[in-house]
Structure 1
């Protein structure tokens, strides 16, 4: 009976999946469960707390700093993700053409993505320096401004500055992934529509975009997840300042839990991010369903 079960493909598949499932259970399910538990207590770094139910969530829902962090996170994620997608798609379309030194350009595009985030943030910290900024120096020399810009000194300047850096860092991931998707589209499809007299825009609208939709769904999902949960860039560059203008939910959670010592409050902030992350995952799921529809499936 045992050997007969081992010869069963489904049984063997489950056995091979057990090690991976155990790892995921330990490294994902346990921290999630612990976070939910801590979010319902008033635990601090000084010692264990007691069960307080939803008090942390009620307090955070009324906390103006937490509300500002949620606003910053949404603005940061939406603006950065849209611009990364637009520029990444444009770059992918260019790199998909027969341009000179195409391989070299594809390698260079990856540089912002592979450089450690902390090092990139430090580099931008110097570029955004209010006294020695290269950006301000160029704008002054071009006659576009009279005084150096304080990129990180005012709330909206700081917001746009960290968004710009996230865009610079995230474009390579979007571009290279979409480029891989573009290369799966058969050239014969473009030849067929060219014979019918289709313009470049019509080729993109009716051939490229529909066939690229499943890849776009996955890319945008990961882009939103990476952006929404960004921590290193903000913490190294601004630590949430000025006036909490660049605090995201991740950085505020870390500040409340680790530097502030309120583990329960910090865990509650982290748990409050889950609905947004689930929404991004559902976006990917429904985007992938379109692939079956495109192939003549039921969905």
Structure 2
């Protein structure tokens, strides 16, 4: 059958079932799409039902061929690679038909796009281990991120080990899912709508302290905006405390932000000497 489109539920198990059905029905799909992206097409289509046993059979076979390929497949599914399902499908087919030898050649046309996407995923997860900012919301730590890739599965182990005794959540704005951790257990769940609670006076004070620290450690003589954007890409700034507007540093019932020490626009504490550092983000000399 020509120009056949597979639709599945968007899960990794569902994707593995697409591979299973392709072999079972002797079909080669030209596209594999999530049900959420369902749009009318002129091509023939097939809805793939997720079957846990079928998914396990496919994954066991992949692991038997290559543990590296199984890890690449799982991480590749989390990337923002366009048409990632089709790239991963072709990678799996080549692995099952030719064996794992081609996995040593990163210039291979089937392997390269997936390997490149996984490197980007790992790099973004590494950066967010340092760029994620949590707030204390009534005894629960809460944070937001806006990544390109689905990094929460990679960040889960890091933050659960870092805050083993704390209840916290981390919301992914891009993919509308959240990591919950409490009582030593962690889960990732979809969450379509989310609005971060405003800070209380104590949390607003701590945010101001962090902002003051950020401004103070800056060295005016070494100000290099290009280097900063390289080491700290601007697309992460929207969820980082030190780059927020005045409202981020004010509790709902507190006075106007202009009277608060160390506000984001660079206003200094009354009676204090000016700090040598720069105010971020837009504080070029």
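What follows is calculated from the coordinates using simple rules that are stated; it is not laboratory data. Here the structure is a predicted model, which means the values were calculated and not measured. Cβ atoms are built from the backbone, for glycine too; each structure is taken alone.
Can you say which of 1, 2 returns 83, 71, 31 when Cα extents along the principal axes in Å is computed?
Working through the options, I get structure 1.
Taking FRET efficiency 1/(1 + (r/R0)^6) of positions 71 and 119 (r between Cβ atoms, R0 = 30 Å, to 0.05) from the coordinates of each of 1, 2, which one would give 1.00?
Only structure 2 yields this read-out.
With FRET efficiency 1/(1 + (r/R0)^6) of positions 103 and 199 (r between Cβ atoms, R0 = 30 Å, to 0.05) coming out at 0.55, pick the structure among 1, 2 it was computed from.
Going through each structure in turn, the value belongs to 1.
One of 1, 2 was used to calculate helix-only ellipticity at 222 nm (-39500 (n - 2.57) for each DSSP H run of 4 or more, over all residues; to 500), giving -12000; which?
2
State the single structure among 1, 2 that was used to calculate distance in nm of label points 7 Å out along Cα→Cβ at positions 63 and 247, giving 0.7.
Answer by label: 1.
Comparing 1, 2, where is relative contact order in percent (Cα under 8 Å, 6 or more apart) highest?
Largest one: structure 1.
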